[in-house]
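Engineer: The structures come next, written out as structure tokens.
No lab work stands behind these numbers, since they all come straight from the coordinates. Since the structure is predicted, the reported quantities are computational estimates derived from the model, not experimental observations. Cβ atoms are built from the backbone, for glycine too; each structure is taken alone.
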Structure 1
Amino acid sequence: MSEIKPNDVVADSAADAGEEKDWAAAKAFFDNLKTKKPRPPKPRYAVTIAVSSRTLFNMTEERKIYEEEGLETYVAHHIAHENEPLRPGAAFPFVKALMTVNDKLRELYPDSEELFDIVLMTNNHAQVGVRLINSINHYDLTIERFCMTGGQSPIGYLKAYMTNLYLSKNSETVTEAIEEGIAAATMFNSDTQNQLCEDQLRVAFDGDAVLFSDESEIIVKKHGLDTFFEHEKEYENKPLAQGPLKCFLEALGKLQRKFYAKNERMNCPIRTFLVTARSAASSGARVLKTLRSWGLEIDEALFLAGAPKGPLLQKIRPHIFFDDQMFHIEGAQELGTISAHVPYGIGQKYHKGKLIEKPGSKN
């Protein structure tokens with residue numbers, strides 16, 4: 001571990017003081033301007049959700065133009081249609097629900113900056129930005145921060161924005177984000193969509209390799225269920241290591257507690273669900289004890305013992321469901337659940353419990 005020198009501490013303190021001064025000056029400037037739109041919170045206090053343009057809006061047709069005719073035609077198409085709003089995409093209902101939570105937080109805490117901050121993080125060319133802005137204004141979305149990277153990786157910007165969750169259509173970028181310690185998932189559209197709650201954000205998580213590490217999943221895949229049950233019983237009181245989305249659940253919990261502090265637990269506009277293939281009696285205790293050791297709550301826990309998740313998710317109607325295994329994502333999609341794949345852990349090497357053989361591999 002490197003030694004922290006006194007001069008380094010002084011420099012950091014000076015930098016923090018300078019940043020606070022800059023924020024104060026910016027706030028004073030905007031406070032003097034009359035506007036009904038609330039200003040974005042400081043990243044250090046906010047729960048920052050970064051969404052790509054293809055998750056926020058349905059850009060399937062535009063993507064086809066890009067792939068078949070190239071970048072210049074793609075950009076020209078957007079410019080020619082920049083006054084036509086793009087259709088809502090997979091993340092659109094989720095973003096609307098985040099805005100609802102913000103409205104209720106501002107009612108209880110008018111001056112607080114502990115809010116969701118939605119950032120449009122796209123590798124689109126800046127010339128496409130006008131159509132994106134027009135679309136956001138058309139739907140009255142509260143998105144003030146844009147980052148258009150012109151084809152470059154957004155990872156560095158995600159870190160600079162202190163991103164708590166990144167949603168994209170690009171699985172490679174999502175994997176890169178997870179490897180850099182950023183909670184991320186690949187969004188998928190559903191042909192049908194369940195009717196969603198309009199006054200409460202509902203977020204559903206798988207457990208292993210999503211909230212928790214894949215250590216238990218490895219045992220299932222390599223040694224079978226009986227060994228897994230024995231292992232979980234033996235280590236019931238040892239918390240599981242954290243997975244890639246633990247920090248996002250933590251951020252949701254931080255905002256939930258703001259409602260609890262105002263005696264609004266029963267009216268909290270955030271509700272979280274654990275939807276796991278684990279069985280409760282054989283392997284559920286370790287999961288619940290792990291959450292307790294982290295100081296985190298989950299509102300509802302469903303242990304399915306291997307049963308399909310789709311029918312239960314259809315009843316929950318989450319704005320987003322996170323899972324590390326594509327066959328669960330596909331099953332949820334078929335029944336109208338907006339789903340997001342977390343490309344993490346040993347599950348990426350398997351499909352429906354069977355090892356995915358790579359071309360040229362030997363048995």
Structure 2
Amino acid sequence: MKVSVIVPTYNERENLEELFERISRTLKDYDYEIIVVDDDSPDRTWEFAQELSERYPVRVIRRTEEKGLSSAVIRGFKEAHGDIFVVMDADLQHPPEVIPELLNAIKNGADVAIASRYVPGGGVRNWYWYRKLISRGAIMVGRLALPRIRDVKDPVSGFFALRREVVEGVELNPVGFKILMEVLIKGRYKKVTEVPFTFGLRRAGESKLGTKTMLNYLRHVYRLMRWEGELDRLIKFTLVGLSGVVVNQSFLWLFVSGFGWDKILANIPATELAILNNFTWNDLWTFRDLKRKPLWRRLVNFHIAALTGAVVQWIIYAGLVLLGMNYLVANMFGIVVSFVVRFLVNRHVTWG
């Protein structure tokens with residue numbers, strides 16, 4: 001079983017010797033290679049890696065036109081000779097000593113083994129609060145937007161191992177730097193295992209986290225939603241929701257203006273009729289390919305999801321009415337805020 005360690009680099013010259021030495025000690029009982037994919041670093045990382053290839057089993061790929069961490073990893077996949085690919089950064093925040101644990105997970109049946117910061121035993125070292133918030137937020141966005149990875153605790157990890165077959169023949173075309181998420185959505189695998197590790201301190205070089213990186217991540221999630229069909233599903237859910245708005249507003253007007261009911265209490269039956277309307281159309285159209293649960297269970301779950309959103313909607317509605325806002329306008333605000341709650345709960349529970 002040959003192991004290919006793929007290391008994308010940019011200005012990582014100062015870290016290479018220690019990195020290669022630690023990988024060499026860690027994998028001394030394995031047949032392995034190290035593939036450095038460098039984006040023409042100004043500090044000539046590629047040149048120093050080539051010099052070190054006299055002491056370590058290193059192959060160097062210097063890219064002068066293409067840029068980007070994820071595309072560098074994909075290039076490494078294409079050049080690798082191994083049966084198992086390990087992807088890690090060169091900044092020493094990914095301890096090479098964890099590699100055998102990833103390989104053991106593969107040997108024990110996993111197709112993808114992730115070095116995870118967010119399973120018991122994992123963690124990060126000396127991060128500022130805003131860095132933790134960004135990381136957690138990115139993971140939450142990805143897991144909610146892409147149901148296939150909802151059970152993976154750290155789908156944005158840059159440190160992982162996988163069998164060659166997971167990506168062989170798969171068209172990977174990520175934007176940004178979160179290649180693992182691309183693999184988890186498009187790859188051919190059955191089992192994912194997460195191995196705890198502590199994300200270490202950078203020894204040298206510069207962090208690549210910035211506004212552009214975060215925007216690219218959101219673009220990446222958007223593209224994967226399109227690829228998975230989740231964006232189409234969201235659009236359908238929105239259209240069904242708009243029909244529910246018509247039902248809700250029409251009956252609310254009828255109950256208040258026609259029957260003279262209390263403006264706040266009248267919202268309750270109007271909302272229930274909209275719920276029944278939305279369930280029917282979502283079951284027949286939006287989620288018609290996900291009817292794995294009995295009809296009665298889908299209906300109950302949909303009611304739970306819808307009523308959860310309805311509670312949010314009603315609280316906002318009642319509060320704005322009491323503040324003097326027109327009841328129809330207040331109701332629209334409540335509907336908009338509760339929309340996200342309804343979609344996420346239904347996608348992950350009712351038709352999950």
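Engineer: Taking -16000 as the value of helix-only ellipticity at 222 nm (-39500 (n - 2.57) for each DSSP H run of 4 or more, over all residues; to 500) derived from one of the structures shown (1, 2), identify that structure.
Structural biologist: This value belongs to structure 2.
Engineer: Identify which of structures 1, 2 gives the largest calculated value of FRET efficiency 1/(1 + (r/R0)^6) of positions 198 and 318 (r between Cβ atoms, R0 = 25 Å, to 0.05).
Structural biologist: Ranking 1, 2 on FRET efficiency 1/(1 + (r/R0)^6) of positions 198 and 318 (r between Cβ atoms, R0 = 25 Å, to 0.05), first place is 1.
Engineer: While we're looking at this one, here's another question. Using Rg and Dmax of the Cα atoms in Å as the calculated read-out, with 25.4, 88 as its value, let me know the right label among 1, 2.
Structural biologist: The structure behind it is 2.
Engineer: Between 1, 2, which one scores greatest on Rg/Rh (Cα atoms, Kirkwood Rh), for residues 102-181 alone?
Structural biologist: If we compare Rg/Rh (Cα atoms, Kirkwood Rh), for residues 102-181 alone over 1, 2, the biggest value is for 1.
Engineer: For the read-out mean count of other Cβ atoms within 10 Å over residues 222-229, a value of 15.6 was computed from one structure; give its label from 1, 2.
Structural biologist: Label of the source structure: 2.
Engineer: Oh, and also: Taking distance in nm of label points 7 Å out along Cα→Cβ at positions 46 and 302 from the coordinates of each of 1, 2, which one would give 5.7?
Structural biologist: Working through the options, I get structure 2.
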